[in-house]
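The following blocks contain the structures, represented as C-alpha cells.
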Structure 1
C-alpha cells in the first residue's frame, strides 16, 4: 500500500492506494502521529483506491480517529471503494466515523467540526498548538537534531508576547533541563494559528522573558516578540482585547 499526503492550512488529506492490511497499519499510525505533532489534527482519509481492507486495518482507522479526537480534531473517510464501504457498513464503523461520498463533502465535514468547536465555547487560543524552533546549533544538538521542531500548547497571546506550555517528557528532558532549553533572553521561533483573525499561520520570533514549572511536569514559557510586523501586532492586540471583553460578558 502507498500513502500520499497533502497538507493545507487547517487539515491534511491522506490518500491510501492498494491493499490495506496488518502490515501497513504502522505506516498509517506514523503518518497520523507526524501530522498531529505538527498541530494538524483534522484529517481526511481518502480510501477510493483501496482494493482490500482487513479487520486490523479497520482498527487502525478507529485508532487514528480517536487520536485526532484526543487533540480536539476530527478524522473523516472520503470516497471509500465499494469493497471498503461494504465492510465499513457491515462492521458499523459508519456510526462512529463520518463517511463522505466526495472530497468536497469531506472538506465541508471538517469545516463544520471546526466551526462547532469554536461556537461551543472552546477557547480560540487555549489548547491550540504552537510549533517551536531554535536558531542556534547548541540547543538543537541538545535535542539531537539539526533543526528541531517542538510542539507546545498555547496559553495566551497578544500583540507583544505569547505564553505557551511545553513538556519535555517525550524528549527525555526534566523540568530543569527544559528550563535550560528556554533560558532567559534566548531566541525562539514560533509558528501558530489564531483562526478567528487569520487563516494562515503567524510566524514570529522572540526572546524568552520567563520560564517556570507548570503542571504535569511541564514548563510555562513567556516569549516577547521581536520585530513583529505592525499588522500582526495590531491584529493580535485587538484579538486579546476582544477576548478579554467577551470573558467579562459571558457567564462562567
Structure 2
C-alpha cells in the first residue's frame, strides 16, 4: 500500500508518537483521522495539518466512542485502510513499597487503556477494513500497534506498564493470523526512549542521563522516526505478525 493511498486512524494522535505519525502521513499524501481525548490539542493539530486531517474526540476504551469515531472517518474520507494505535498511559509504582501494595485500580487502569484500548480499536477498525475492495495483492488494510521495550525489559515500578505492553506484543501474531484471511496485516513497534511530552517534563539532567544510556545514536528517539517505521510497515507487504524494536540497541537495566 502506498502512503498516498492511505486513509488512517491514529489514536493518541494529538501529541507524541501519534502526532508525529499524523504529520508524516499527511505530508506523504495520506488522509488522517486523529483520535484523542484532548480536544484542544487534537483540534489544533488537525487545523495545522490542513484539509487531509480531521480530529474527533474519543476514548479508546469506549466501544461507543470508537464506533462513532470510525464511522466519522468513513463519512469524511470514504473508507479506512490503516490504523496506528499510539494511545497509552504509564505509571511508576512498585508492587510493594512503604506505602503498601500496588493499588489494584491503577494497575487495571493502565491495562485497560494500553491493552484493552488497543484491542478495542483493532477489532472495530478491522471490521471496516474487511469491507474494502482488495488491492491487486489482496490487501485490505494495515494495523500498527505501539508496545515498548518495557515489554521485554520492564524496570522497577513498571509492572503495570510492562504487562500492558507485553500483552500488545503477545497478541500481535494471533491477531495477524486471525485477520490474514481478510488481507489485513498487523505489526507492532516497540520504541525505546523517545522524546515525547512524558519525557519533556523531566529535568534536563535526567533527559541527558537517559540519552547517555543509548548505545547509538546517543540521543532520544524522535516521533517522526517512529512515524517513518510505521510508514515502512504500511508500504512493505511482507511485514506481518512482527514486533519491531526501535531503540538504538538499548537494553534497559532494572532501574
## Note on the structure
Working back from 1, 6, 12, 15, 15, 14, 12, 11, 7, 5, 2, 0 (P(r) over Cα pairs in 5 Å bins from 0, in percent, computed), options 1, 2, answer is structure 1
### Message
As an exercise: mean count of other Cβ atoms within 10 Å over residues 18-25, calculated from one structure in 1, 2, equals 26.2. Which structure is it?
### Response
2
### Query
When distance in nm of label points 7 Å out along Cα→Cβ at positions 34 and 218 is calculated for each of the structures 1, 2, which structure yields the highest value?
2
### Task
Could you figure out which one of 1, 2 the value 21.6 for mean count of other Cβ atoms within 10 Å over residues 42-49 was computed from?
1
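Just checking, which of 1, 2 has the largest value of mean count of other Cβ atoms within 10 Å over residues 138-145?
2
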#### Entry: Structure responsible for -13000, with helix-only ellipticity at 222 nm (-39500 (n - 2.57) for each DSSP H run of 4 or more, over all residues; to 500) calculated and labels 1, 2 on offer
2
### Query
1, 2: which one has relative contact order in percent (Cα under 8 Å, 6 or more apart), as calculated, at 21?
2
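Each reported figure results from applying straightforward, stated rules to the coordinates on display, with no laboratory input. What you are looking at is a predicted structure, and each value in this text was computed from that prediction instead of being measured. Cβ atoms are built from the backbone, for glycine too; each structure is taken alone.
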